[in-house]
Structure P
Amino acid sequence: MNTSKSFIASAAVVAALAASALAGSAQAADQTLTFSHWAGPKHAMATKVYPWLNDQLSECSGGSLTVKLENGLAPPPAQYDTVRDGVADLGWIVHGYTKGKFLTTKMIELPGLPGNAEQMSVAFQMTHEKFFADAKEAKGVEVLSHFVHGPGVVNTAKEITSYKDMEGMKIRVGGGVANDVGKALGVAGVNMPAPAVYEAISSGVADGVFFPLETLYSFKINELTKYSFKNPDGMYTTSFALVLNADTYSDLSDDHRACVDGIRGVEMSRQIGKFWDEADAVGAEESAKTGSVVILASDEERAYFKEKTSGIEAAVLEEVASRGVDAKAALEFMKAQLQ
């Protein structure tokens, strides 16, 4: 009888230890991904995309996979390296800031492509999956989605009503195809990461900037520029990607990896693009309160812009083709998604 009681007691101890070990194992499985952000607290990537991403992963995982925003881990041009090298788990990169590495991504930046951020982001991701993925331009990271900002416009303190007014002006152009657009229009292009633009304009280094409307609020550009010259046909956009460190992805549990895989791709691009469109609306609304105005290019100006930038498409297609991509087919597919 005593032996039986002793056995039962021992079994209870073993069960308790096993339960404790399981609890410890479950706790150890909790994971927080660091998200590298570089564009300031008002930016949609901090106020909209990051909370959405955290909510999605937390809900899917029952709270065991979450995201933490980290500011200032590295300057914008170093964000790709920051994620690839594991300084951060997640981050968003500007393809044009890493010169020469990304070529296929230039296609969505072409002048004359219609659409808002949501429409263009979806077309971009779909074209990537069908044509660009095999080029494997991003190494050491998992690309969760591609996206763009809303239609690019020219923001200046001095009123301009014609592209000819911009000739010789010092304009921040930002990299990628925007550089080619600026050159075609005869502006004196100034390159710098987005967070440096406010200081550049306030100090006279630049007379204006190629930026979407959301930046008038998120980067406080409306304090320095009162006029935004917009081409309804599409002047340019900037391509981005949300990336995850490859080792971080591999080390995730099967359940956590399934949560990540469940939100990546076209639908993530759609949601991020939607957030950028909402940010454009906020930028326009807040700037209008301080007297800023948006000037639409006339039909004559739209024709002039098309003529001046007509050589850019062929040059970009040649670059894309150099990565082993059927560039013409990819562009036709992309344009079909935007119709």
Structure Q
Amino acid sequence: MNKSKKFNFGQFYGKFGILIILVALFLVSSIAVPGFFSLFNLTNILLAIACTTILALGATFVIILGHINIAYGSELAFIGCVACMVNAKTGNVLLAIIVALALGIVLGSLCGFIITKFAIPAFIMTLALTEAARGLAVKVTGGQTISGLSKSFTFLGQGYVGPIPMAIIILALCFIVCYIILNKTAFGRHVYAVGGNAKAAEASGINPKTVVFKAYLMDGILTGIASMILMARLNSGVPGAGLTYEMDAITAVVVGGTSMSGGSGTLVGTIFGAIIVGIINNVQTLLGVDSNVQRIVKGCIIVGAVIIDVVTKNSAKKAR
């Protein structure tokens, strides 16, 4: 007589958990907030999460490797302000884009190089970068807001192509490229291998340091793209911009099912996680929830997501 298969929470949550949470959140939000399902509000949610979701795509690669980047907010401010200064002085959007991407590459490469070369913990390196990049943002701008941006620059964050916001189009393109890299290339396979077991990956011929360096390089490029969207939406270069953006990006990745201990995670999950964070932020704002309470809620969400990750992993191990 065959025994019925025992229910395994880890396997069930891994397959359906994030989708169930998203659907439940949509239902609760539609009841709690009149007009939540309006096209205007849903578009606002997508626009609000465009910048942090692009950051979260890069963070997914880094976190799958078991690393972290807590400098996103400061990087956004520094890169974005420099790009705005270039655009304001030259009126050339292409040159501003090149500068933003170049700075993203420099900062990403710097992180990757120092972390891998000197075995410095990623948390410490990016903590140092948080202070340095914020200081640079204030220094290069003199603490002043950069105005006089060209319409072609602000179009990146405020423009529409037909009914679709340009920021969402940029996000979609970033997702497609990142998805292909993570799921269809040798580098993507190496990211999972190194994140799962760096020593085993090295024994099989993979260079973990190279993989980590490339991941931070990608992370830097995506940060450069996100910085332009943020400043374009603000219609100015603001040296104090980007505060807590690292929190939203990391929360999106963790809520989306990427393990903080490395080795597992998906970009689709990250997108779902970003939407969940965006909805929670939107609903709290519409309900007039105090900003400090909103920060408490985000902290609780991160802790809850990590607890669920631990529980699901333990549950999956027991099922083997």
Structure R
Amino acid sequence: MANKTKSAAGIALKKVGKFAAKYTTYLTFVVLLVVLAILTRGGALRWISIKNLLIAESVRAFAALGVGIIIITKGIDLSIGFVVCLCASVAASFAQPADYSGALFVGKQFPLFLPIIAGILTGTVFGLFNGALVAYGKLPPFIATLGSMSIAKGLQLIYTKAAVVGSLRPEFKKIGQGSIGPIPNLAIYVLIAAILVWVLLKHTKTGTNFYAIGGNIQAARVSGIKVELGLMVAYGIAGLCYGIAGTLQASRLGLANSLTANGMELDAIAAVTVGGVSQSGGVGNVGGMMIGVFTMGLINYGMTYLAINSYYQQIVKGLIIILAVYFDMRKYSKR
């Protein structure tokens, strides 16, 4: 009887262990939320706190969706921050009023759709550029995107003459600053984008190809998948996400400068890695990406609440990436 009880207990523990391993990302988020709620005496669970978290992390969520797709194909993108910065600057330059003396295009006022299209198109072009370097230039993604990061930075400084692009029109700022009832516009945009990316990854041939390329590129090629085209599409979609992120960042802040989106590549890569997108390629889902984004948001919120110096916060983020990748490699080492 005792042996049966021990056996039943052992089976139950194994089931709990498997459940915890499968849903580590979600459990981590819940634990952090509970800890923060205790530390803030319930303040972290108030709508104003949740709303601020949604607003603060929404732009990063777009960057995370983009780089998440790339990492699924076993790539990486280091250019995110400066590409988003360039997109924000381009979008902002077309959203300045005609009578603003410091505008990049003095005396010209463009229709509202133009800054949106310009920002998104800029990101998409950069994404396709990265994709071409990786897919057809056969450059390692690390080197290709490191180079394009520097190019994006230089183009932003040249385009803006290293000046702040500010005084944006109210109707443009409303895109990122407005809300529908109590729900911020930014949160709605992210929800729509997450659903679209989920459909792409889980219910289209293109998404299936991304996983196949990341899982085993040679096997994918042998099975008839056009690997180069698949990589171009992946990086192009990522660039589109960066373009949206930059446009929304300019709208939310009401300006753009050379520091806009500074370090966003670190935040985005950390978020998707924490969210279970494997650096080994071929593993990851949209739910994990989003939970990863808001888990990092909770960590930032907690460190700020505890008055931890921002310099130390950078160290913590770096350690989180290292630990997440370490456990990821351990988890999939036998795959």
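Observations
- Origin of the value 5.0, where distance in nm of label points 7 Å out along Cα→Cβ at positions 34 and 306 was derived from one of P, Q, R: P
- Value 2.3, calculated as distance in nm of label points 7 Å out along Cα→Cβ at positions 66 and 130, assigned to which of P, Q, R: Q
- Label whose coordinates, when semi-axes √(5λ) of the Cα gyration tensor in Å is calculated, return 46, 22, 16 (choices P, Q, R): P
- Ranking P, Q, R by relative contact order in percent (Cα under 8 Å, 6 or more apart), the structure that comes out highest: Q
- Identity of the structure behind 0.9 (criterion: distance in nm of label points 7 Å out along Cα→Cβ at positions 274 and 298, calculated), options P, Q, R: R
Quick note: the coordinates plus some simple rules give every number you see, no bench work behind them. Keep in mind that what you see is a predicted model, and the values were worked out from it rather than measured. Cβ atoms are built from the backbone, for glycine too; each structure is taken alone.
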